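Here, each number is a calculation from the coordinates, and none is a lab measurement. Computed from a predicted model, the values in this text were never measured in an experiment. Cβ atoms are built from the backbone, for glycine too; each structure is taken alone.
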Structure 1
Amino acid sequence: MKLNSIGLDAKQSRELGKELNILLANFQRYYMNLRGIHWNIKGKRFFDLHVKFEELYDDANLKVDMVAERILTLGEVPLHTFEDYIETSKVPLGKNVTVDEKAIRLIVDSLKELLKIERRILDASDEANDEGTNSMMSDFITEQEKTVWMMKAWLAEEI
């Protein structure tokens, strides 16, 4: 088994880099959706939601950077073009979303997709003994599960 410079199996690190790039592309689409709903939200809940969406896109922007830097740490190259993001992402595209419930639904649906990818990476990073990636995914999952719960509560839906 060949180890990379941080002591992890090089082959497993390459595979984790590919999975993290999938997550990166999906986070970029999620981030752009959040920017769009932040800019375009209308209605009586505008002031509350405008601030909340900014909080969420600031957080997503930080996570994008964290994922890209983890990809680099594993010795891989992060995706960095819109073309790559469009080809790779599965997060739903939110275009011209102005209604509060549709915006919250878009967030929930996007987070559900991100959580699927993160859980897959969590399993793979555990198998690879990659604590750095594993810890990051665990933290992301914990935060996003709470956000889904809160958004579902706002929608008056069961988790």
Structure 2
Amino acid sequence: MPETQIRFGILGCANIARKVSRAMLLSPNTTISAIGSRSLEKAIAFASENHFPESAKVYGSYDAVLDDLDVDAVYVPLPTSLHVRWAVLAAEKKKHVLLEKPVALNVGELDTILAACESSGVQFMDATMWMHHPRTVKMKEVLSDEQRFGQLKSDLNPRGGSDGC
């Protein structure tokens, strides 16, 4: 068991939160400390259906999750229109923020979220799992086969310039 576990609170009971919470439960360095919903009954049912640890607290509000001292980070699977509000509040309460995609409705909202996280000294991450998925590694491997595809070029060069498609 790792020395430090990240204690997550989840804001909302969206379907995508089922998958992400399952991944959290399988991870050796995370635990689910709390779940909050607009309805206490819904949060209780969600925690039970998704096999949250008995120690996980269940709340009938999102604010209660943010006020919980046993929560280090929050996962926000709420509708995108609510992300800026809850991400900024989480950052102000010194909670690290994991936002479901898309993270914001526009770049201005993203800038607000990032500024709040930076000024509070907390980490921000979006829930873009594809870049960490084994399928992506395999796709890169297949596409790098010059015998099959020749030399591929892209608009963005990872070394900081343009390949000039």
Quiz item: 1, 2: which one has volume of the Cα convex hull per residue in Å³, as calculated, at 158?
Solution: 2
Exercise. Could you tell me which structure in 1, 2 was used to calculate mean count of other Cβ atoms within 10 Å over residues 87-94 as 20.2?
Key: 2
Exercise. Can you spot which of 1, 2 the value 3.3 was calculated from, given it is distance in nm of label points 7 Å out along Cα→Cβ at positions 47 and 119?
Key: 2
Practice problem: Out of 1, 2, choose the structure whose coordinates give distance in nm of label points 7 Å out along Cα→Cβ at positions 71 and 95 equal to 0.2 when calculated. | Solution: 2
Exercise. Given a value of 1.09 for Cα Rg over 2.2 N^0.38 Å, for residues 63-110 alone, point me to the structure among 1, 2 it was derived from.
Key: 2
Quiz prompt | Entry that produces 1.4 once distance in nm of label points 7 Å out along Cα→Cβ at positions 55 and 151 is calculated, selected from 1, 2 | solution = 1
Quiz item: One of 1, 2 was used to compute relative contact order in percent (Cα under 8 Å, 6 or more apart), and the answer was 29. Which one was it?
Solution: 1
Quiz prompt | Among 1, 2, which structure scores highest (criterion: distance in nm of label points 7 Å out along Cα→Cβ at positions 15 and 39) | solution = 1
Quiz item: Which structure, out of 1, 2, was helix-only ellipticity at 222 nm (-39500 (n - 2.57) for each DSSP H run of 4 or more, over all residues; to 500) derived from, given a value of -11500?
Solution: 2
